[in-house]
Structure P
Amino acid sequence: MRILFGIQGTGNGHLSRCYRIASELAKLPVQVDYVISGRRPNQLFDTAVFGNYQTKSGLTFITENGRVRPIKTLAKNSLPGFVREVRELDVSGYDLVVSDFEPVTAWAAKLAGKRCIGIGRQYAFKDAALYSRLSRWQRFIIDRFAPADEWLGMHWQPLSGCLPPVVREHQVGALSSKQVLVYLPFENLYNIVDALLPFSGFSFTIFHPAINRAKYFASDHVLGLPPSRHAFAEQLALADGVIANAGFETTCEALNQAKHLAVKPLAGQFEQHWNAKLLAQEQRAAVLPSINEHDIGYWLANGLSGERPAPLRWSNAAEPIAQWLVDGCRQTKDELRNSLWNGSPGWIRTNDTWINSPPL
């Protein structure tokens, strides 16, 4: 069997999720070729698992200071260039195309009539419970950006057609009540540092793409590190609190490890808007209006104190997903979904309703 796997490279969450699925696929009798789009090749890291992957320009968005810039995004993306990439991508030799909301592979499969499976967070918004809450423009993006014949969304709670998150194995560390991991890749680095420096009673570790080597910022309680899967996992295990944009993978890892969580959604990015809104409604995270001394200080004084939240546990979804793909997706997605939620500790199904114990 031969699979073409498209990865949306605009966020590290996509790469992290696909890294774990690719690691499981590498153990199985299948040939998988990978395409990563939406990020410059020199900005990618920890990609060895994807082998001799291709890179495409694809479609991406431009951000500045925690906000999507629509005009610059339109200027950056070339529609003729995107169409050319789609038409030049030969999918005829593949048995299956998989898209983690990656548009080049998804559209190439659609034009060629090749079966395409959509797997990832964004496809969760095709679930009726979430789809009904989207605007017309948001529905257009979900339906047309990376179309798939079948979709498997991911959500931290059971929804129709949605799998549990793909999270890394929980590392155990010497937890510190004053240690905070900060992952705000879409915010201005020096705005982040300025907001953290006044709080010398805490230790902050910042991961940011603008940092190219480990360094302290004016004080030994604010450490900056470049993006790294291994270092991020180590620091997350040690931290009591997490301040992050509202991307799906980071928030799920914080929920999984029972961290106090504060999110600042990327303005103009509807998935992060809804992630933050849903997390706040479920009392799983505080939402920061902005990254400044006042808002950070309020959360440190109020949101980081008190009893730690109960963890959300999920079964290892990466291995069953990989096996499901290699088996030709013969098992229905409902069967796959139910098997994964049934195998997730703490989740109980009663009268077709799933609850978490302790309750959400």
Structure Q
Amino acid sequence: MRLVKVVTPVSGDPDSRTQILVGLGALAAELAAEGVSVHDLFARTGVTVDQLEDVHARISHRQRLAIYRNAKKLAKRPDIGLLAGARQRISDYGIYGYAMVSSRTFGDALMFSLDHVTMAGPAVRQISFRIDGTTAILRSHGLDTLGDVLPFAAEFWRSSMTSLFSRVLEAPFPTRRMVFPFPPPVHWRNYERMFNCPIDFGAETMEWHFHADVLGQLCPNANPITAKICQQVCDVVLTESPGEPELARKIRAACLNSPNRFPAASETASELGLSVRTLHRKLADNGLSYQSILDGMRRALATELLENTHMAIDQVAERVGFADATSFRKAFKKWTGHSPSDFRPRR
């Protein structure tokens, strides 16, 4: 058995607004087909309807679960989670979906999806991926925080990802077995029809087993240029702060698209068609500085890489623009109060 990756997509603070709303449009559409308005779906959650179309909008883990509870309560059919997930298209996941579909192999797409899983809006605290012989296994951890919404969240997430993976491959996804830690619901037969595999209910874990051979399968829409662009945009999204000025977002994009990754202010100003003086003045008007934006990007990317990959400290340092690991360790300690090694989750 070989452990490949462990990711922690949900913040320890349930009220931290770190999640994008991608995927929720399909849930709203499925409920609308039953005559339920999106206003009712978002009622008393603190989320507004217009945020569905705002790429910069963020919600918290607690808000996502509140939306799930509303959906469960309002739905006229008990299998609403399965049906809504089956509606998902590549475009519903935006740049995250396009990065996956343009990956070279499904294994590349899966690794990308796990590295950037925060963008897909998972409800579980941790996801691990391992390979056992000819079977690949995705396991969900930290299910206790979901409470009574666990079955719905599991149905919606698994159905959504099955639909997304199948669209990446342009073929049915080769699931071998689904394992769920709750009793069979009244619509349990729909699970087998939806996932086309044996289903285990009442288990101690929540796992998704599929053929490991699919990891090497070439994606029909692979495009290395598109994949690289999409991945860079995803990196920009992961470092964004809700409500920040448009100029700051343009600087992030220019930096991540630059061969130098973190260029000098003069280079970025030229790229944006501004003088250096104007760039600094516009940032100062918003209480920002060019260096603070760069440091914020470095911190966000370093945090993401330390939490969600097995990259060595010196590799992370290089990826976020430091000449050596020593300088990176000093900067990271200044940003977070922790060394990179102490910050990294214990596997």
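Throughout, read-outs are computed from the coordinates displayed, never taken from laboratory work. Here the structure is a predicted model, which is why all the values come from computation and not from measurement. Cβ atoms are built from the backbone, for glycine too; each structure is taken alone.
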Working back from -9500 (helix-only ellipticity at 222 nm (-39500 (n - 2.57) for each DSSP H run of 4 or more, over all residues; to 500), computed), options P, Q, answer is structure P
Value 1.17 of Cα Rg over 2.2 N^0.38 Å, for residues 218-265 alone was derived from the coordinates of, among P, Q, structure P
When P, Q are compared on mean count of other Cβ atoms within 10 Å over residues 82-89, the highest value belongs to Q
The value 20.9, 65 for Rg and Dmax of the Cα atoms in Å, derived from one of P, Q, belongs to structure Q
